[in-house]
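Multiple structures are listed underneath, in structure tokens.
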Structure P
Amino acid sequence: MADSRKYHITVTPVASYIPEQSDEAADRYIFAYTITITNTGQVAAQLISRHWQVTDANQEVQDVRGLGVVGEQPLLQPGESFEYTSGTSLATPMGTMKGSYRMVAEDGHQFDAEIPEFLLSVPRTLH
């Protein structure tokens, strides 16, 4: 079992609704999310791939897998962070995202960095 302090990545998501790109009449809700990935471990590690589960309010799940993030596979030294912004669309005004990043440490050890579940929600104005 690998030392969890040696291999540790902290993932911090922040989501926002993009009304100007959404079409609520057509059930198309666009959200942006900014992810900060910080190497809180003791060895350098590279992000190789991603796996997302995007779930809308109807419990429809989109499974998204791919290499890297925004076309990059960042190598993070201990203490370094990488931040990127991407987006997704939902057919409902609310949903969630969660997932993981596949990481490879400089010593060859592979591990998954969990992306904590976060809410995608259209803000509603209360009158």
Structure Q
Amino acid sequence: MKYSESLKKNTDFSKVYQNGTSKSNRYLVMYLLENKEHKNRLGISVSKKVGNSVVRHRITRIIRETYRLNEESFQRGYDIVVIARNPVKGQSYREIERAMLQLGGRHHIVKENENETPVDRAY
């Protein structure tokens, strides 16, 4: 990730949960907090309720890859925590990407024209 790093410490996650704003959809919850830096920090949380470790790691990789490929369209200077909900299990990459970009748009940190996937533009 070119303009980002990972959130790793529990205190960082707690700060985002307590002081940030959240938006959600069927598959994901996104918390957002300004970090006063010129880069984003991304944290991903997938509960054991979602599935076994193979499922949880697959979802984590998809969320991280979605962010990496769309990083240019995200505004910088935020701590972002993405939490996977139970229905995300078994969803395709495109569905998870659409859900994440939708939440970024609802937080007003993704440029609206760029949150359309190539599949959406074909119609």
Structure R
Amino acid sequence: MSDTKILECFENPAPQRDYVIEHIAEEFTSLCPKTGHPDFGTVRLVYCPDRLCVELKSLKLYYQAFRNEGIFYEAVTNRIRDDLAALMQPRWLLAQTQWAGRGGIRSVITATSGEVPIKYLA
């Protein structure tokens, strides 16, 4: 199970300004809870920080904690959204997972917090 204690933050260097941070993790893995086979995906995290920003090494370790967890795509995406929104309390946040095809079907799951500008929802 993912461990939010792994996650660390640092003070936003420009809290008076709206700006966008985007992190893309291309080697995300978890396990299919039905088959136990690995699921491979990309996690896209986009947010407008308020007081805090997530530290990247801790984010990588947090993502890696899902590696051996049997969890559906939808649950992964919503847990990432919930954990990071609670940790950083950003002005807005988008967590999106894009999953490698299985049986001819690719999946993209998007979960948001706050009023995400429409251009980031694509």
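Figure out for me which of the structures P, Q, R the number 2.4 belongs to, where distance in nm of label points 7 Å out along Cα→Cβ at positions 16 and 40 was derived from the coordinates.
P
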Quick check: -11000 is what I get for helix-only ellipticity at 222 nm (-39500 (n - 2.57) for each DSSP H run of 4 or more, over all residues; to 500), calculated from one of P, Q, R. Which structure matches? Q
The value 36, 20, 18 for Cα extents along the principal axes in Å, for residues 24-79 alone was derived from one model only; which of P, Q, R is it? Q
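Read-outs: derived from the displayed coordinates by stated rules, not from any lab. This structure is a prediction, so every number in the text was calculated from the model and none was measured. Cβ atoms are built from the backbone, for glycine too; each structure is taken alone.
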